[in-house]
Every structure is written in C-alpha cells, then in structure tokens.
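**Student:** Presented below are the structures under discussion, each in the form of structure tokens.
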Structure P
Amino acid sequence: MNKDVSIFNFSINRIISGNQSVIDQARIRLLYYGFFIVFIAVGGLLTSVYLQHQNFLTITAAVVFVTIIFLFKYLTYRPEWKKISHALLILTALFNISNTYVVMQNVDIITVQVILLAILFSFYMLGQGWGLFYSLAYLVPILVFLVLEYNGNYSIEFRPEKIDQATIIISLFSNFIIIIFIHSHFYNAFFNTINQLKETAQEHIELNLKLGDAIKKAEKSSQVKSEFLSNISHEIRTPLNAVIGMSNLMLMSSPRPDQKEDLSVLKFSANNLLSIVNDVLDFNKIESGHLVFEKVRFNLVDLMQNVCGGQIIKAEDKGVVFDLLVDPLLTNKVLIGDPTRINQIIYNLVSNATKFTSQGKISVKALVNEDRHNYLTVNFIVKDTGIGIEPANLISIFEPFTQEATSYTRQHGGTGLGLAIVKKLLELLGSHLQVSSTVGVGSEFAFVMEFPVSTETVVDTTKKRLISQKNDGSDALRILIAEDNPVNVLLMKKLLAKWNIVPAIAENGERAIEILQYGNFDIILMDLQMPIMDGFEAAAEIRKLADPKKSAIPIIALTASALTDIREQVFGAGMNDCVLKPFKPEELMEKINNQVLAVS
C-alpha cells in the first residue's frame, strides 16, 4: 500500500501493493467491488421500503446505506481489511437480530440467506477462528428465537412489519449475487495461488538443481585449487629445501665474514619465500575447513623463547629494545595444545611488531591469569611503539591480502595474510584478538587462551644430545635415507656429516626395504613421493617384516607436501613422525633424537 494515499482516493491500484499476498489482495478487491454490489442492493431496498412507508425498515436501510459509504471511503484511504470486515459482520449481525426479533418477528428466507452470507464472508475474510465465532454469533440468536416461538413464549408489543414481494425479490437477488461473487472471486484467487505455488515449487526445484550443480562445481573447484596449491607447494618447497639447507650447511662451515653476509641474505630471502608459501597454504586450509589442531605436550617458555629469538636480533639491529616476559609459573609446566599454531600466532604478531617499529620498544608478555591446577589461563600481550593503525583500518587489517596502506606493503613486504590467519586461528581455538592502537604511538595486540596442564615435568633439553655427536664416531647413529632427489640426497649427506653420521641411501621405497633386510639401522628418514614404491607403501611393508626389531624401527617422514591430512596419512601408514621440507637442522636433530631415545 502507498503510504501517501490521499483521503480523496477512490482507486484500488493505490491501495494494493506487491508486498501483499495474493489472498490479501483478493480480500481487498472483494471488499472494494463488493461495496458496489452492496451499495446498489441496499439502495434498492431503501427505495422499496421508503415507497411502502415502512419507517423502521427505512431508517435501518438508511443507516446501513450510510455505513457502507463510510466503510468504502475508509477502505480507499486505509485498506485495513480486517477492521472493515469485523465492522461489516457486526453491523449485519445487529441488522439480522433486530430484523428477526423486532421488525419482522419471523425467520424468513432473507434471514437464512444473510446467515449463509455472513458465514461465508467471515471464513474467507478472517480465517477459521473468526469464521467459527461469527457463525455462532449469527446462528445462536436465531435458534433461540425459533425455540421461543415454537413454545409460544415470544411476544412483544411492536407490530411486525410486512414487506411486499418486490422487496423480497430485491433482497434474494442481491444476496445471491453477493454469494456468487464471493465464491467466484475467492475461487479465482485460490486457483491463482495454487498455480503460483506450483510455479514457485517448480522454480525451487530448478533452483535446487542449479544450486546442487553450483555446489558440485564449487567443491570440485575447491578440490582442484587445494590440489593445485599442494602440488605447487611441493614443487616450490623441494628446491627451497636445497637452498635453505645448503645455506645452513655453509653457515655452519665457518665462512668468511663477506661470505657469511651473503649467505645470510640468501637464507633470509629463501625463508621469506617459504613464509609466503606457508601463509597462502595455511589460509587455504582455514577457509576450506580442513585445518586440524593437534593436542600434544609442550613447554610454553621454550616456545616463546624460540619464537622471539630471531625477532630479538632483528629488533636490536634496528636499535629497538625487545622485552620478553614469560610468567615464572610457566617454567616447569607442560601444557597440552597445538604448539605449531600457537607458534604461528605469536610469530605473526611479534613479526608485525618488529616490522613496523623503527624506534622505541617491543614488549611481549605471557602472563598466567588463572591457575586451576589442571588448567592454565594465559594472557598473551604484544605491544610496540611503531607506526600505529588508523581507527578506520582496525577492521580491514584482518581481511585477507590486506595491509593498512599500499605504501606499507611496498616498504615492508608481506602478503597481508598474517593478521587474517591469526584472527581465524584464534576464533577456531575459542579465543578473540583484542586490538588497541594509536597512530604514531604504537599498537597492542592481546588474547587469552586456556590450556590443559599435563602431569609431566619439563625435561631438560640440554641433556638431549645425539649419540653421534661424540667425536670418536664409535656410537654414530645408523641412518637409512629413502630419497630419490639427488639434490636432497647431497644435502642430507652433508648435513649428517656435520654430526659424524654416514647414512645409507635408497633411491626408492622398494630399495629401502631391501637394504633394511640386510643391514641394521637405528632410524629411517623416508621421503613420501618416490618412484616404484612411495614412502607410504614402503612404511606399511616395513611394519609387516618378520624381524620385530626391523619392523619396529622408527620412521620419520620427510616431505614437501602441504596436504591438509598429510600427518594423518603419515601416522596411518605406520610412521612415527613427520618433518616438512624445508626443515631446520635443529628441528630434524630433535626429531631423530626423540625417536631414537624412545626405543633405546
């Protein structure tokens, strides 16, 4: 309905709108056109009774005539069809009762027609509830009158009026016309509604089919994208493994100062490329819902020191004070969670603070908020005196591939995924990142996490040393490497040589099984993608060997794959651990040491 309808409006088009249902529009049209029929019918009755000098009926007909005009005008100004329907039914009920009890003192065919008309009108216009109410309101008084008349108990002093045949004909004809009009009008409305529902249902079926096809295409596209990212990641990580690995080896070989600087730049650039690849893959895992969190034991103090170690050096090189504070209560606590993801969250926040702070101070804190023996609540705070963030950008910085300004991207680099990943990871872990920032003053990022506490005590990692580090080489580890890439083989040989280890090399999984059957080894480093027999098949076959010592040998998977379920596949094949290429030498050393010590 148009709210600007004038009180002088008489057009039905101005009081009907597309927002109304088909039935409601039919109700308004019924009232609008029905008023014309009623207007003519009541006008004819008024003329007839007036000419017969029936004063009471003339007054009654005149009141009804004026009321019809008023209700019609109200309808064209404010089409409140419910109120108008109630008014009509109440008016007609009063007219029918007065006609039966006073004017005619009889129940004639006109009275019966009015009752039928009222029942029909009330159900169509107001629904079942009001239809039943008005049906009883019309029927009960008439039934009471009939009972009183039957028993001869009804008598009043008013002399009943008589109407001639012409008045009866006009009344009957008018009632029939109105009843036929109501039936015809609502039949058409219901028929249109059913057709509309059929069309809508058909449209829904077609839309569901299209939606199903779109979902299949989207799922296929997502799968293709994930597979592409995984494959391209593998292809990028494989040469990066050689670049970073060789850089580490050359840095471990006491290079000249000028060579050390060049190697550091090379390693830094390779690590930056690796970080970009990791960010894109991690964001893809989060968006696709394939990210699975580990629940392993770790020490938060070691984690914070490892994360901040490299950033402290970067900050000090820029003349920025770096302050790391870890609550002493965490020193001897072994927590349960996903240290990789927590490391990623802290690293992104600390890395951003170091990147965007050129002077002043960076403060990183991990403080215990609550110690409930089995659970610890830790408050993490990363605060800097950097460039700050504009208030209008506090939301957009968490959008993927977004940084506060293009100039910062050019100056400091990055994909713009860091904070988006942090926000998503924290949400998945049930936490929330709080940010406060002032341009030119600095920023503060904080979040709270709850960790289950293990009953284990922290092991002094300084006591964990590879047996092979003894200079005499008498206790050197016996390592079998299954790897088909010659560059990676060369890298592993050089790296293990630093630890006084001479490995045996197998160019595929089948050859690795043969060598294992004829030799004794402490551990196997297994590449996953190899010709003839891949790492998964080889590991499964090794676990089936008859010799229990050989079948139980620790196997660490070495892979550049970034599939979301790679760890599940690795453990499902019977391997003990997994190291992603490119890896840090100390990370590989720790993994090897842990597995060897576990079986010794």
Structure Q
Amino acid sequence: MCGIVGYTGAKNAVEVLLEGLSNLEYRGYDSAGISVFEKDGLQTVKTKGRLADLREKLKNYTFTSGCGIGHTRWATHGAPSDVNAHPHVTDRLALVHNGIIENYDQVREFLQGKGYRFVSQTDTETAAKMVDYCYHGDPEAAIREACATLRGAYAFCILFADRPGEIYCLRKDSPLIVALGQGENFVASDMPAVLRFTRSYYLLEEGEIARVTPEGVTVTGPDGKPVAKAVQTATWNIEQAQKGGYAHFMLKEIFEQPDAIRSTMSPRIGQNGLPDFSASNIPADLFRGVTKLNVVACGTAMHAGMIGKALMEKLARLPVEVDMASEFRYRDPVLGPGQLALVISQSGETADSLAALRLCKEAGVPVIAIVNVAGSSIAREADYCIYTYAGPEIAVASTKAYSVQINLMYLLAVSCALQRGTMTEAQARSYLEGLRGTIARVRDALALSEEIKAYAQDLKNVSDLFFIGRGIDYYLALEGSLKLKEVSYIHSEAYAAGELKHGPIALISQNVPVIAMATQRSLLPKMVSNIKEVKARGGHVLLITGQDYDVDTSCCDKIMRLPIGDEAFGPMLGVVVLQLLAYYASIARGCDVDKPRNLAKSVTVE
C-alpha cells in the first residue's frame, strides 16, 4: 500500500520526510512526492520512480521548511507518472491519500460542473478538490463535509495554505498514526516511518481528525467533539515494524487478506448492490455476445482462473477454457469471433502471460487483464484492465493476490450471469451479500492459526504429501499443493479425489499425510468415500470441512472446521488454512519463508 509521512517541528522537513518514506519502501511504490510550507506558500515536488529520483529532483530547490507531508504511491487509478503522483494540490491545499475513493467518477463530474479542472487520472485528485470546494476557513469542517460525500476507504494528510505549521489528518478504513515528539510531531501510515525519532504515538480511530502542530496534537471524533487519546508505545525495531509485528511478510500478507478482499470488492459493487466495472471502462454488455472465455495464467493465478471457470460455467453457463500461459501459444489454440480472453497476473509482467495476450489480440480476441500493478505491461496492452488493489506482496509466495483474484472471479461471474440472463437481479444481490459476509468468515478462518501451527509440526520430517478434493475443491487443492511445495520443499501433489482409484492411490502408504478438502456440502458423501479408501491404505488424513457439516469423524485422523456459510464461498476460507499450513510447515523445517530457493516474484522470462 502507499506510504504517508507528515512532519512539523524545528528540523528540516524535507529530510525528515525523505527518511520516513525510505523506511516505508518495503510497502512497494512507483512514484513519490512532498509538499512543504515555504515563505512563498506551499511548494510541491513529485516524480515517477524511486525516492532516489525524488532526491535528485529536490537538488533544484532550497527548502528550509519545518512542516510538510510526503507520499509514496502504489498506483491504482491512473498509471505511474509525475502528474498522478501525490501530493495533489489546489491553490489552497495539498493532500496525500492512502486507499480508494469508490465514487470518484460521480464526485469528479459534480466538481467539473462547479468549474474545477482535473489534470490526473487519480481518485485522489477528486478528494483534494472536494475538500477545497468545502473549505471556507475551517479545515476540520471542510474535511468532514467532504468526507460525507466521499465513499470508500481512505487516510488523508492535508496542508492548508493559510495554516502554516499545521497538518490535518483523518482515517477511514486505512491505517494512520500520529507520533509524538518533543517540540515536534509526526503523522505516518506505519510506525517504521518515524521510529528513529519517537516510539510514542496515537492510533487514530475511524472518522477521527487530528490537528498536528509542533506544540501538540488535538483529536476530534466524528461528532466534532474532542477525544482524549491514550499514548501507545512501540516496542519493536524497524524491521519488525515493517512486518507489522509478524515474523515474516508471508504471514503478514496472509492476515491482510480480509482488508485486501474488501478493498478489491467494494469499488466493484454499485449502490444498487450489483457488480459495477464501469470504473475499469468495461462495457456493461461485454459478456452478452461471448460464446467462449479463454482464461490464461501461470501458477497461482492459473488456479484462480480455474475457480473462475467453475463459477462462470455454473452461474452464467458460459463455456470456459483455462490454459497455462506457457503452453497456450504452442498448442495453436482456436481463436476467433465471439471469444473473450482473460489474462491473470499479479505482477502484470509475466512473460508467458504477456505473450498469450498478444496472440489473442493478433487473432482479434479482446482481452481483459486482472493485475495488481498499475502501468504494468499486461495492464497497458490489454483492452480492459481490472486492478486487484491487494497492495504489494513482498513474500515470493503469493497469498493475498490469489484471494483477491478469486474474489474478482465471483464478481465477474455474477456480472456475466446478469448479462446472459441466467441470474436475476434479486439473485445477484443475494449472492453478493453472501460474498460480502465471507470477509468476516475469512477473519474467523485466520483464528485457526494456532491449530494449524500445531498440525504443521507433524510435517517437519515428511517427504511426500497429497491433497485431494472434488469439484471446486480440486482446484483449491492444486493451490494448496503448490504453496506447500514453494515454501516448505515438501514434495506434494493434488488429485481429483474421484481419480484416486485410477492410479494415484498406489502412492498412498503407511502414514503418508493426505489433506482432504471438503468445503462443498453437496459433494461431502462422495469425498468421505474417497477418504475411507485412503484410510484403508494406511494414509494419515487431515479433513478440512465446514463447521456444521455432518461428518463421520472416524474417517479421518484430524478434522479442521471452517466457518462456511454458503458452500459457494468455501474456497475463500479453505485457502486460508492451506496458506497457513504451508507457512508453518516451512517454519518447522527451517526454510526461508519469504525467499524460497530458485523462485522469483515476477517471472519475466519464458
């Protein structure tokens, strides 16, 4: 996610801001900028690229200010560029923002009607100009009035030109802290930014506004009344803080999944409760004439595409073909009129996926891309692009990117079903309400962490392990097996449970661990039969199933219960257990979790 730093005090603000932003580089970013108070007013310098590029640009200026704000941007709305970088400014203020303004199109249209002109493609410029529109001399009143109009998740840090030395900030669903010094105070999106200067801080709550000056901090609640804040004390070092107190980035990113899912889903559900991809410029009738969907991806992204296939075919009755990107071109696929391609890539730079995209376009097949990195090659070359808003993944093994990819599969499948007339609007709203409710259940699944950790200890000396599942659980098993291989180096394979008797059951022997996925209540009797076949050959079975599913527990050695509501959303919960299992198995075996051997985060060669 983006990084925010604010400073007001006696030091040179530029140096404090740059140091704070450098301590947030682990979050990932593609542009950076600062705004500071100088004698001739607010001055802003920003640039595409790294902090080194910003430092180089700042050599052309002599700033002595003791107050300013800084930002590192992870592009969502608008590609990485100087003009899209933060801060965004008007004649009266400068603003930086973490999060997403979901209704920025409507707000922008309103402001254009009031005479405002826009120069960027960002949602943040809309927020800055909405605060400007509401400003009549009282910063807090302007912020509250603007935020009553804005819909989404955001943390704002704002300088008002007529309030030198003061910083105003507010948070809603995006983290923000105010850190306390002696004769100086700070604002940051994360504690690592300011740990060298102080360990004392306030954690802002939803809707609270802080006014920060060198002399002190005042906080008011959503009702405008003063709030007494308890001072917190950071007890971790910078490296620990970057990981949010987690031992590894992979674990941190697993636990970030509920927020990542919400950030990805919220902007794509309209006020009418139905899927809305208009912000991605996707025509409302794109799927109406489609006769076949080709999904192309690699590794984890391909497994997300398999989930998408199951959903599209079930909900929209649209034939879907899923291909490994590395094989797609070489099988000479039949491409032609009526087809649509979907290319999925976390980085947006995967070489095989990019080549497949180009082949589809050469054949006249339009391409939708699902990527996590704005301005990436796949994002630029696709006809349509949907960003996942997962924020950066530092760990090599993908976790939250997969969860947001399958979340988009649900939304696209519902949108497709509506366009093809296989689902009514009432059915779609009900389905999406269930999808929304699954976010809370993902948090409940994360609460199984200690139970999973204990089980993973039994895998410390395991050489071989098998995953089985039926239907959509088979696709989930493929991802669980890949994750375990990636980070623990245990040889594991995933099989469709009904295929065991056609060969793979020969691999089951005494005490070989078998993880059985059974999130689909309708397939549970069949799965239990397959599990009993495994037990009869001496396999050690862990069954992962629903909390209230009626299961004969004698069929397995251990059972983990998931808080499944509608079985349609079982994969969003099951994958959490599989990710944690891979993580803790890796720890038990002493592996380098975040940087597994022989692997790279973005594969840019074929």
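Just so you know, all these numbers are worked out from the coordinates, no wet-lab data involved. Keep in mind the model is a prediction, meaning the values are calculated, not measured. Cβ atoms are built from the backbone, for glycine too; each structure is taken alone.
**Student:** Work out volume of the Cα convex hull per residue in Å³, for residues 39-342 alone for each of structures P, Q, then name the structure with the largest result.
**Tutor:** If we compare volume of the Cα convex hull per residue in Å³, for residues 39-342 alone over P, Q, the biggest value is for P.
**Student:** In addition: Where does the value 3.8 come from, among P, Q, when distance in nm of label points 7 Å out along Cα→Cβ at positions 23 and 519 is the thing being computed?
**Tutor:** Answer by label: Q.
**Student:** For Kirkwood radius over Cα pairs in Å, find whichever of P, Q sits highest and give me its label.
**Tutor:** Answer by largest value of Kirkwood radius over Cα pairs in Å: P.
**Student:** The value 53, 10, 5 for semi-axes √(5λ) of the Cα gyration tensor in Å, for residues 199-278 alone was derived from one model only; which of P, Q is it?
**Tutor:** Working: P: 53, 10, 5; Q: 30, 25, 9.
The structure behind it is P.
**Student:** Identify which of structures P, Q gives the largest calculated value of mean count of other Cβ atoms within 10 Å over residues 31-38.
**Tutor:** Details: P: 17.8; Q: 26.1.
Result for mean count of other Cβ atoms within 10 Å over residues 31-38 over P, Q: largest is Q.
**Student:** Upon calculation of helix-only ellipticity at 222 nm (-39500 (n - 2.57) for each DSSP H run of 4 or more, over all residues; to 500) from the atomic coordinates, which of the structures P, Q produces -20000?
**Tutor:** Clearly, the read-out refers to P.
**Student:** Right, next: Looking at structures P, Q, which one was Kirkwood radius over Cα pairs in Å, for residues 295-374 alone calculated from, given that it came out as 12.6?
**Tutor:** Numbers: P: 13.4; Q: 12.6.
Working through the options, I get structure Q.
**Student:** Between P, Q, which one scores greatest on mean count of other Cβ atoms within 10 Å over residues 231-238?
**Tutor:** Greatest value across P, Q: structure P.
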